[in-house]
Structure I
Amino acid sequence: MQPRIGLDLEIYKASKFAEIYSIPGGIDFYSNAISDVYQDYFKEGIFTGKGIYDVECYNEILDNEIPENIVLSHDLLEGNFLRCGLVSDIMLIDGYPSKYISYIKRNDRWTRGDWQIIRWLKSKRLNEISKFKIFDNLRRSLLKTFSLILLIMSLFTFAINKKFSVISFTISLLSIWVMYILDIINYIVFKESNINGAVYSHKKFSKDLLGIKLDFLKMFLELSLLPFETYRNLDSIFRSFYRMTKKEKLLEWVTAEEGEKLSKNDIIYNYKKMFINVLSGILFIIFGKNLIFKIIGIIFLIAPFVAFQISKEKKTQNNISPKDKEYLKEIGLKTWKFFEDNITKENNYLICDNYQEDRKEKVVRRTSSTNIGLELISIISSFDLEYIDFDKTIEYLKNVINTIKVLPKWNGHLYNWYRIDNLEPLRPRYVSTVDSGNFVRIFVYCERFFISK
């Protein structure tokens, strides 16, 4: 079972590169599994290495199937043999490179891993869909190579056959820009962007990278970094074939963490690493018979500098602006008003589970141990935010704690659900380790509050 992989909300603060590419719905195929075409149409998902599988079943099916010291990336093979289901209602949080060069090093390992399992395209034990998954990864690793070839063909055929040159040029750019072009159309027609992702759609998270602006920025980066990424993909592919022939260093790889540490970020280092961009830029400027080709040449030349700029570590800003403070306090006050209106004697000083405007009985007169914990922390937070004074805070806390004391319990543990009018546990009576854990954790914080005051 392959859960959905989410990215830590804090990642985008590390650098501009992380901000651009860690946004959900971006180009990274492996880090954005929410819906999967294989799962949706063929009932077989893709295993990307973070999930749950049956160990006994694994050992039985893959016994003697994968030779020793051959496979670098085993995830896809395991998923193909065992059959993988995407469980998008479960999400694991993953990291993301903060520097462009470390991202490329990670991609190198993935590309080598994809080509080192090419022999399984002939496997009689895999179905056609599984083989296509392997083939699709190989195709993806060659996409930018063919795109650059078409661009170079367009450059050198412009003076001879303009029609062919224009067609080659268009196909080249479409192949790397199609997802962004479709998103721009979607944004214009429906006012929604799939590239941004729902989490980052609010201006508070990413003021500069919204909608069409982000699409055009990524289109620029896809083009400017094309020669270097082509070179690295080809290097990984040929390196894989050489090592498979020699049967050496097939398992050599650098972890994402090590890749991040080993990757420098200065202009000279980037220009040395990305020398192919400089050569490509000079080529397009010298042989370009058209202003567009010369502009592309300049874009190739400045790409290492751009990669350096977007990979710069962001300075952490802990200060909240007065405007944001005002906004947060306003939201906090509105939130506290809900608790203030419902932590009443009639409700035995217990907060209701929810309130719904469109129901006849707007207040649902039940609560859980988690809700009670949140109620306590909300009271303390309201004191910290100066919505209520100290005496009122103590009064609230005493009322709630006195109610907790008289609630029916199982071996000292709160049941999961109670009626707030008569304090009876709801049937079936049970104790939830999750909700009890939430309650205990918050209650300890409340004890510390009393001690400190």
Structure II
Amino acid sequence: MSTLPCDRDTTVATLDNGVHVVTIRLPHLDTVSVSVFVRSGSRNESPRLNGISHVVEHMAFKGTHERSCQQINLDAERLGAEVNAYTDKDHTAFQIHGLARHAGQFVQMLGDIVRHASFPEAEFERERQVILQEVLEDEDDPMSTAYKLFDKACFGKHPMAQAVIGQRRNIERFTRDELLQHVQRHYTGANIVVGVAGAVDPDEVLRDAQAAFGAMPRGEANTVASPAYVGGVHSRRQAGSSQTHVVLGFPAPSLRDDYHASVVAAALFGEGMSSPLMDQIRERRGLVYYAACSADVMDVCGQFVIEASTTPQHLDEFFTEVARLLASHARTTDEVGLQRARNQIAVRSLRALERPSRRLEDAAQDLFVHGRVRSRAELMEQVEAVTARDVRSAFEQMLRFPPSVALAGRVGRAAGDAAMQRLSRLSD
């Protein structure tokens, strides 16, 4: 067992089998957040198994070797606790939020769910229909569709382009044995972070984690190769939509690289009503109700992302103006805008510190990527160190690549070609 240095309120220990245990002491809280993060998501799936991580997340609550689905729910809710879970591209998370005095019980409950899920056949057939309904709902959402198309435009056939929710045909034929094999392969000590945030004792948390997870096999850390960026346009017409939903962007550095300039660049470009994106696109031209820009930074890749919804008659002007703004930011940086972006990132980071579950997620991401939890001071220093020249360089570097464009909803036949015509000039 080993420990790592980090912020004064944060303790990190590693069990002999590789399980990381993070405790964040928040004495002012009467409630506690307990999470188990598994380094397994849609990027760890073959095309044939795309969606299985999400199915496992659903099915983990449908019964263990000692508890039924109903008992799992009752055990948490009789203590007033809320249970939740989600799947992402790079991890799956299981969470309980309840009273701080029950933290140890919550660790044991999640340990049972993560380690001993039995995937009862009858429950699987019922939950399969629930997940298929979720897929239909996702397919009806134009912006969700646009984001899935955007990932394909960015990364082609690499697993990072796969949808977290999976393919309908896969979900229809997954077997119980495939779920068990997936858990056996991916749910191992080297891929687990147990996190507890609240008014708790780190030593007690460590003992509880050892009891619940100490017998897991170590296994091998789940890794994937970095995707090659592709670029291009993907579109899908959806009946009943009156708007064109747009997601466009370029490659950005990964969490393993120097990515902070891209984060600042995204905030400068499109975070807040006074950002150039919202000021020029909405306030001065009335082309959209809402638009935003962000840097989606992951451990093996990153994406500089602009999203908006507009009407088809405004689409060409929208792309023309976005192209103009991107080109101008590669040439000049507004110092007031740079100060605004840094401060917005600082406030966003501080607000995240006020959300225990978010702090645990950030800590788990750090452990999976860096093998340690970075301090708040270190993160803020890196953002403050970003200069105007760094921001211009971030724009220059990404604009050397062809854009990735996704259109969904009410899409004209020539809309994609027109978009690429406007944006492709940026890489000339």
Structure III
Amino acid sequence: MDSQLSETQLGKLVSVENIYKAKVRLRKIAEHTPLMFNHNLSNEYDCQIRLKREDLQVVRSYKIRGAYNKMSTLSKDELANGVVCASAGNHAQGLALACEKKQVKGKIFMPAATPKQKINKVKLFGKEYVEVILVGDTFDEAYQEALKVAEEGNMTFVHPFNDRRVIEGQGTVGLEIEEDCPVPIDYIFVAIGGGGLISGLGSYFKQISPDTKIIGVEPAGAPGMAESLKAGKVIKLEKIDNFVDGAAVQEVGKITFQITQQVIDDMLLVHEGKVCTTILQLYNDEGIVSEPAGALTIAALDQYRQEIKGKNVVCVISGSNNDIIRTEEIKERSLLYEGLKHYFIIQFPQRAGALRDFLNNVLGPTDDITQFEYTKKRNKEFGPALVGIQVKNKEDYQSLIDRMEEHKINFQHINEQKMLFELLV
């Protein structure tokens, strides 16, 4: 897309002046987070990569910026009956802290599947000023209930992304990047959920540094902005994968969509398994604890390896609110995505030594059985077993399959059979 904007198009963006005003409001409330040069990633991609560390923000995500800026622009009358929001977690924490700072009552609606760590943080930041209400399976269900309660109680609804004041607050991320970067920026990679961050950051850069390319990144299981851009209008997705919970919405904002249309240069989708691999790499190689949405921008770099070669690149690490109990799931998803872990239903002959034959004849020297579930059936010639096998290299899988076929093993690979896989594993 053309980075040069007409006056008509510029009118749709939030103004640089209002982003600067938001910065003033956020002093002593939100951290001016560091823009850190990353040697490992720069070497890996043969370019200069800097990370905007919003994971180090006071609420461990950029969301405090938009929430507090919005609260700061509300009148006493608008605040009198309190505020309401819906959030998958990070906006909730931002609004909770804003409520505590402003001493305003707030009701915060979150999906029932929200990680406990995020719920506890909301209560910690909001103290006695906030009430957390869990409802529905997705952000959108929580959102509908929050709107209803706000209307019934004459309370002010603070939208997590589809609000110009919120967008202006998020735009301060872009302002700080531009102020702190010692070189002209060629590419900025930005995660997209509802579109508030890319709308604010993109508005700032397209007016201050229009040659900087803005690359949006969404999880493949929740491509709301990608589908909307393709259709030329806001599309509501029927189903989404909630794993990347900080960036999984069924419907992006109408305001954010219009702005994103003007500021985005490319849109990338990243598989959730790739996100998991990236989370583990960030932790092991950099000591960065990232939530799934926070890792999206790094996970997308492989798709742009040629374009960014020799360039100055910024990736926004948008948050680090990740529940430690999700670690095993993250490891599992990563192994499955990388082709290193495979699950089978295998029909074993019900005779002594059948399993020993399988281990000796079929299993490779570096293959490892990670799961085995089998119950002997009476009066049956064969009995099914659920077998999980981890291989050392992705290429070892085909050798495993070849040996199974050579020894006439009756098996069914279930990794790609989603319903059966989720039932058994």
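Throughout, read-outs are computed from the coordinates displayed, never taken from laboratory work. Note that the coordinates shown come from a computational prediction; the quantities given were computed from them, not determined experimentally. Cβ atoms are built from the backbone, for glycine too; each structure is taken alone.
Could you figure out which one of I, II, III the value 20.0, 57 for Rg and Dmax of the Cα atoms in Å, for residues 37-276 alone was computed from? Spell out each step's value before the answer.
On the way: I: 20.4, 64; II: 20.0, 57; III: 17.5, 56.
Value 20.0, 57 for Rg and Dmax of the Cα atoms in Å, for residues 37-276 alone corresponds to II out of I, II, III.
By the measure mean count of other Cβ atoms within 10 Å over residues 61-68, tell me the structure among I, II, III with the highest figure.
Details: I: 10.1; II: 16.9; III: 30.8.
Once mean count of other Cβ atoms within 10 Å over residues 61-68 is tallied for I, II, III, the winner is III.
Starting from the value 2.3: which structure in I, II, III was distance in nm of label points 7 Å out along Cα→Cβ at positions 141 and 221 calculated from? It was calculated from structure I.
State the single structure among I, II, III that was used to calculate FRET efficiency 1/(1 + (r/R0)^6) of positions 165 and 253 (r between Cβ atoms, R0 = 25 Å, to 0.05), giving 0.40. Working shown, then result.
Numbers: I: 0.05; II: 0.40; III: 1.00.
The structure behind it is II.
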